[in-house]
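There are structures below to look over.
Bear in mind these aren't lab numbers, they're just calculated from the coordinates by the rules spelled out. Here the structure is a predicted model, which is why all the values come from computation and not from measurement. Cβ atoms are built from the backbone, for glycine too; each structure is taken alone.
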Structure 1
Amino acid sequence: MTTRINAYQVAPQALEPMMALEAQIAASGLETSLIELVKFRASQINGCAFCLHMHSRDARAAGEREERLHLIAAWRESSYYTAREQAALGWTEALTLVAQTAAPDEAYLPLKAEFTDEEIVHLTLLITTINAWNRLAVGLRFAHPKAWKAA
């Protein structure tokens with residue numbers, strides 16, 4: 001796949017607000033492991049190879065276990081995720097697929113038991129941001145590492 005546009009070269013100033021959102025999310029107090037799981041799951045749903053590569057690498061660097069990355073698509077059937085992580089993953093799926101789900105109460109209510117209102121805002125912003133990155137990366141065909149190309 002060939003990159004359509006290198007957004008970082010063509011319009012770096014347009015990406016500055018996205019980078020500011022990333023910095024705000026990183027400083028929000030949400031656990032790094034939770035942030036990476038959310039980014040990984042949304043990127044799976046959106047089929048973003050660039051972001052999957054980046055966030056699987058970042059998650060591993062932060063200490064994430066391989067089993068949890070491999071099973072994340074089946075998080076409902078796995079005992080590897082905490083109630084807090086499950087609530088976040090459910091909300092991630094609901095918002096990533098918002099045109100289909102309309103963010104139902106079944107996805108929102110578990111958040112209230114596991115997150116403060118402020119954390120819910122931060123989590124929602126995190127999900128919004130990774131979905132925006134996925135759309136940039138998929139739409140403009142951000143190149144993932146050449147090592148991933150078929151031999």
Structure 2
Amino acid sequence: MSTRDASSPFPWPPVIFAAAFALAILAGWKEPLPIVPEAARGVLHLAGILAILSGVGLALAAEWGFMMAGTATLPTRPTKMIVSDGIYRYTRNPMYLGLSLTVAGVGLLANSGWFLVVLPFAVIAVTKLAIEREERYLEGKFGSD
């Protein structure tokens with residue numbers, strides 16, 4: 001573990017998801033990649049809204065859990081404690097899951113397959129650049145907790 005008390009010197013997750021979002025928009029502008037024909041968009045539209053609402057809800061629940069615990073959300077700041085209640089009882093990374101659902105939901109809502117194409121790359125990048133670092137940092141700081 002470095003002498004810096006944070007999992008990362010850079011806030012990778014929001015930057016990666018924002019880049020994926022921008023890349024999907026640019027790719028769709030250059031070469032549209034519809035998921036379904038326009039006539040069949042109704043169900044896709046509803047699924048997109050539900051995914052976005054679920055994603056935002058997960059991220060807000062995770063943020064609330066960190067606020068109540070008095071610990072930092074950003075990986076560039078020190079973690080004061082492990083949060084394991086609330087939404088964290090069910091998923092280890094609800095903020096990243098929420099961002100993933102939101103990206104997928106926007107793709108469904110916009111009927112753009114590009115969002116679904118870039119999403120796995122964003123998830124892999126977040127795993128490598130953020131989650132794995134966070135796990136090492138937290139284990140070094142808190143042990144097996």
Structure 3
Amino acid sequence: MRTLGNILWHVPCCGFLTALGAFIVGGLFTITVIGAPVGLGLMQLSKFLLAPFSSAMISKKDLNAEQNPLWKTFSLIIRILYFPFGLIMACATIIQIVALFVSLAGIPVALVLAKSLGTYFNPVHKICVPKAVKDELENRKAQEQVSKYLK
């Protein structure tokens with residue numbers, strides 16, 4: 001079913017163009033070096049957009065990845081400066097979502113784009129992982145919550 005969704009995403013809905021656009025914008029941000037945190041996140045988003053039904057976007061803190069405190073501070077400043085660009089990209093994505101809701105076959109694809117809106121607003125510290133990894137992380141969080149109630 002995921003493969004069928006990915007094919008539907010690319011063939012009639014031209015999802016590869018959305019992925020290419022995110023990759024180009026991410027590359028431009030990365031080339032500036034100052035916008036590297038945003039650029040790297042947008043490149044991860046483009047990786048997600050190549051197979052949106054088989055992968056997921058998660059925060060690096062969910063993977064318990066340690067980062068340099070200076071990089072975190074720099075990323076926060078860049079995230080604030082990136083907000084107008086993120087707003088423009090999110091508005092373009094919302095227009096694409098509305099256009100996809102016109103057809104019945106476009107609804108699943110529109111839902112995937114709707115889930116990725118948060119990454120357009122804040123691509124810093126986001127990473128694309130297989131769907132199974134995200135599911136396992138959610139299971140572990142649920143087990144932690146259950147253990148809190150059982151004490």
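Observations on the model:
- Source structure (of 1, 2, 3) for distance in nm of label points 7 Å out along Cα→Cβ at positions 75 and 107, computed value 2.1: 2
- Origin of the derived value 31 (relative contact order in percent (Cα under 8 Å, 6 or more apart); candidates 1, 2, 3): 3
- Structure from which 3.4 was derived, mean projected area of the Cα convex hull in nm², for residues 35-90 alone, options 1, 2, 3: 1
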